[in-house]
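So, here come the structures, one by one.
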Structure P
């Protein structure tokens, strides 16, 4: 500051390339100063700003916009987004900020250069693939949601609780923009569903538990998700009710005698019901019938008695056949003395084989008549 400056009640302000200053004189905004040395009145108020922070942070921002639009046009860049608009702001070719709807930003123009890409959300919430890739690489994903749908799945996207779109396999990005976006994944492949330990009362009042199995797949994802709260739970209940109705009309003996017929009748009812909600049901099987302990013991006894009776019949049949064979043999020997004599010798051979020592005193006649007496 020189003597002349002091006498003229003025002062000098020097700004660098990275600085800007707002000059206020008697409460009014006079100018925005750039790089260099500036001569001001001693009572002028100078508000310095560092361009390393591109946003202008000042209580004078609104006053500048309202009172000095000429200065705003020269030194500042004002950005606004509408209620259904996204603005992607780039600084010198690099992503800087994603502005969500109904937002205002005031930037120093010299902190740029600035580029703005605006996205109209009234045409849909999908993010353009190239833009989405740029935002993902820059880790600026706060304004969008990323959904990955597997090869065998389909995704149902709900926006604020309403079904908006069906998504195929791949990566999808959507602007959130203050909306609640949820995606329900639905597997379109064949799957198995088991119902275990389902209790049923037969017509003859026998309580039993059954295990069921069914193959199913979703053919209409929209209907399957929107018609019921949980289509797998609906299948579970349909299987249980169908088999309860079918088995409840049968006695235990009828159930055990023809389980395949029971499967077919109940399966038709389940398929018809699930087709209404977009689910195709394939094979349905009654896998296991589990009896209570006391009933299992009774049936085991019945089966054992039946098998014992069958065994007795077989034994009696064999005894009858053996007796008939002996009778026929006796008749042959009665009519043929030579045959009878051969049988006697066979018996003698058998007996001799079991005796440790055999002593004969009367010759052949004693051997044949005293040791073996087969004649009357």
Structure Q
């Protein structure tokens, strides 16, 4: 109903019924129960659930946000939370009850995802109050898959960084994003290059890269190593690339993300500095970087990140270089010779890159 009232086509419809599950199954013998943790029946392609509390009024009061506390009954009458219409009109996200987040802490991450979807919407003060009052033990008890689901959706939205800004403002980055909680208080680097914190820098890049969810994820991970810098060395972060690899892998594992996210996060952490200096790298180092990134299938998001992080078009050099090394063909007499074949191919690819550099300089 929310999307309809906002003049948008709904992407999904939720159906609820009064009475018990047994009553519903008796009235609809072709329905199938599919829920495990919650009561859900699948009937003619529709997901149907019993009303929480047994009545429509109690069900609406138990929703997450006022703007989602809307329902149309079988007679076509609209039922709603008392503040629903005003909050829709004013673009305000507000908890539907004083215990909305305590009842289901996953709603905190859902709220953050909505914030990324609607960057011009405001969040009510009581939402942040409820977030700050939520015990870390309740947040930690949320299944990792549910947190990851909300985050992955947010990464693909117009303002992905707002997901993390909302969590930070509500003191809910920990325990799921504990590295980024620490990153809030560490300078990203010397003021000449960075005027904000490690987290602030990463979030800025994330919004710059909006539209490419994998590039956004890599931006989130690329500077994680800076949280391990010896405070005596700040604001410098020597060697943070190597320190960031295990942190990116740990984050992906904690969220139980697909393996590609672990590889992408680790790659971003380890190689982003090298990518930013692409023009000054030795030919062999350039070849190895291009080759590794391409072999992982991450060229597009990685070089987008490199452009944004270095504030220079390094991809304009990387892509021609990648094209040059991919065009190299190993002579037949060098086939099937194991490591010798690999060394010969690398040598020929380095020669192709060197020729490209000479052509550029001419």
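We did not get these values from a lab; they are worked out from the coordinates using the rules stated. Being a predicted model, the structure only gives us computed values, none of them experimental. Cβ atoms are built from the backbone, for glycine too; each structure is taken alone.
Match the computed value 13, 45, 35, 7, 0 of P(r) over Cα pairs in 10 Å bins from 0, in percent, for residues 188-323 alone to one of the structures P, Q, and report its label. Structure Q accounts for this read-out. Here helix-only ellipticity at 222 nm (-39500 (n - 2.57) for each DSSP H run of 4 or more, over all residues; to 500) was derived from just one of the structures P, Q, and that gives -15500; the source is Q.
When Cα extents along the principal axes in Å is computed for each of P, Q, the one that comes out at 177, 55, 35 is P.
Consider the structures P, Q: one of them gives 1.5 for distance in nm of label points 7 Å out along Cα→Cβ at positions 52 and 124 as calculated from the coordinates. Say which. It was calculated from structure Q. Check the numbers for distance in nm of label points 7 Å out along Cα→Cβ at positions 332 and 348 across P, Q and tell me which is largest. Between P, Q, the highest calculated value is found for P. When distance in nm of label points 7 Å out along Cα→Cβ at positions 60 and 92 is calculated, the result is 2.6; to which of the structures P, Q does this value belong? Of the options listed, only P reproduces it.
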